[in-house]
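Undergrad: Below are structures written as structure tokens.
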Structure 1
Amino acid sequence: MIFLSLNEGGENMDSLRKPDGFEFQRLFVQPDYMAKELSESELTRDLFVSDIGCFPRALHHYRERSEGCDSHIFIYCAEGEGWVELNGAKAKTVAAQQLAVIPAGLPHRYGASAADPWTIYWFHVKGAHAAKLIALYGLDAGPFRLSMRSHAQWLDEFEHIYRLLDDKPYSLPAQVHAAETARRLISGIGLNAGKTAQDKKRESYLEQAIRYMTDHLADSFRLSDLARHTGLSKQHLIYLFNRETGCPPVEYFLRMKMQRAGQLLDLTDWSVKEIAGAVGLSDPYYFSRLFKKMMGCSPTAYRGIPKG
């Protein structure tokens, strides 16, 4: 990353900085009437796109908002390099294939590298769910690199959103679809972006544990067996399941059994006793009580509910 106060000709760089106006740029800003309608509509008020654009090779690109922005800003650097400074902290480089997210209300500055100016695909979103999604996935902890799959997803979804808004800014159905596409993009990127090696290790242990449970749905459950299979202590397993699923391993296993029992009730004509045995519960009365507690109705009543 290169910061210069003077360019090669001796001209002050501040006079060259510009927020936009780049060759082949694309830019869309919601009309005031539509932004108001979107902020009030039940289908879009929790999340909608307020601005979207692409600035190719954006030499001298610069933005500064000392009071922050009223929308959440997503900046994806497809090529080149830039920088982002949040709330007066040290500027961070944003390299090619990296995403930077700036929450609403946070003072910030950002701009293109002087030596290798970035090409950015960006959008702004508003609504309470935008802040919650950013917090849920830790998207404001970047900048972080996207995988090739996420890179392709970003470019594809960006194009889809931009075309929808640019072609039919007056159309509420198009606006709703653009908002849903942005939501899917944010959550999809969030599932895979910015994960540390420790995060991936936890996921691997959890997947290993759940595969073991799936293979033993017809058996009784002992936490010590699961601990031995995964190579983790019982205490660590309990911590891992509570953190990632919201419940301890024993309860998670019972939920899996009841889900499987529900499938058998729908797809077979087996008796309740036979289904109880198939999920490793020899006492059909205990099975029925447990099923009702977890599924909200008895096995017989569940079988009678029309599905699909």
Structure 2
Amino acid sequence: MIQARRIGHATFETPDLDRAVDYYKEITGLVLAEREPGRAFLASKLGQLVVQLEEGSNAQCTGLSFEVAPDSDFDAMRRSLTEQGIASELANDSVPGIGRVLKFKDPKGTNIELFSEWNYLGKHHQVIGVGPYKLGHVAFIVDDAKKTTDFYTQVLGFRVSDWVEDFFSFLRCGPDHHTVNFLTGKKTQMHHIAFEVKDFAHIQNACELFGQKEIPIIWGPLRHSGPGHNISTYHQNPDSHTVEFYTELDQMKDETLGYFEPRPWHHDTPQRPKVWRKGNSRGGWGPPPTEAYLRSSRT
């Protein structure tokens, strides 16, 4: 079975490429690693590619990439996909820093690219904006969260960290509590994209920047009381995508032990994967989501 191990970068179509590049540079704090007609590639200040932008008519997330082990057999992975009725292709992609990739689509039509070879796009960049360490996770509204969850667990080797009742799944492919999330709703679309920052002081600096730039905070700062327990703040970018900056996300550092690293704010001791009840509010803090956040995530 294919085993995804880390999220690489997300690809976005945007109707205004210049505006999107400016946002990711000046607000998110990414580095423009390369630009060509109709496309731009942005890296974290550590030098990892995290966002690919493509000029188009719609504002939408069109692709995700995942790293697999260095010794992965791409021909064997392609055969495995074929046996499961999934069309795929091998390519030496033109994305900066990424070598050979295996391309296919997930059930909601998102382009998936698997890679094992990559290079830093520079290092120790000085950035303006928030300056996250990495792309952490991407959440989607889908027509059937269980169907999409089954695809990611059975085809890509993800593990389920938590469910909220039967409509909201949290999946991990490494130690982080979640790398992808799927929420059942009426319209298939991205729910939010999330970037990891260093600590709470880094969250505060982000909020100060939002204040200076007159960017409304649509939820937070807060500590989530349910799955993941991360400290977060949310805003919207110029393409009306909800963007989260977070820190202190739960981690499962030993899959054999089967519990998340103990923390003072956990509901259970130890905290293990489970099904949460909707509206559980024990253990968290911060303001409730604003109407702007609820509108942006309405299913």
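Undergrad: Given a value of 20.6 for mean count of other Cβ atoms within 10 Å over residues 106-113, point me to the structure among 1, 2 it was derived from.
TA: 1
Undergrad: Please compute FRET efficiency 1/(1 + (r/R0)^6) of positions 130 and 226 (r between Cβ atoms, R0 = 25 Å, to 0.05) for structures 1, 2 and give me the label with the greatest value.
TA: Between 1, 2, the highest calculated value is found for 2.
Undergrad: Let me ask another. When mean count of other Cβ atoms within 10 Å over residues 74-81 is calculated for each of the structures 1, 2, which structure yields the highest value?
TA: Structure 1 comes out on top.
Undergrad: Where is distance in nm of label points 7 Å out along Cα→Cβ at positions 26 and 154 largest, in which of 1, 2?
TA: 2
Undergrad: Another one. Which structure, out of 1, 2, was helix-only ellipticity at 222 nm (-39500 (n - 2.57) for each DSSP H run of 4 or more, over all residues; to 500) calculated from, if the result is -14500?
TA: It was calculated from structure 1.
Undergrad: Thinking of 1, 2, which structure, once Cα Rg over 2.2 N^0.38 Å is computed, gives back 0.96?
TA: Only structure 2 yields this read-out.
Read-outs throughout are calculated quantities, based only on the coordinates presented, and are distinct from any laboratory measurement. What you are looking at is a predicted structure, and each value in this text was computed from that prediction instead of being measured. Cβ atoms are built from the backbone, for glycine too; each structure is taken alone.
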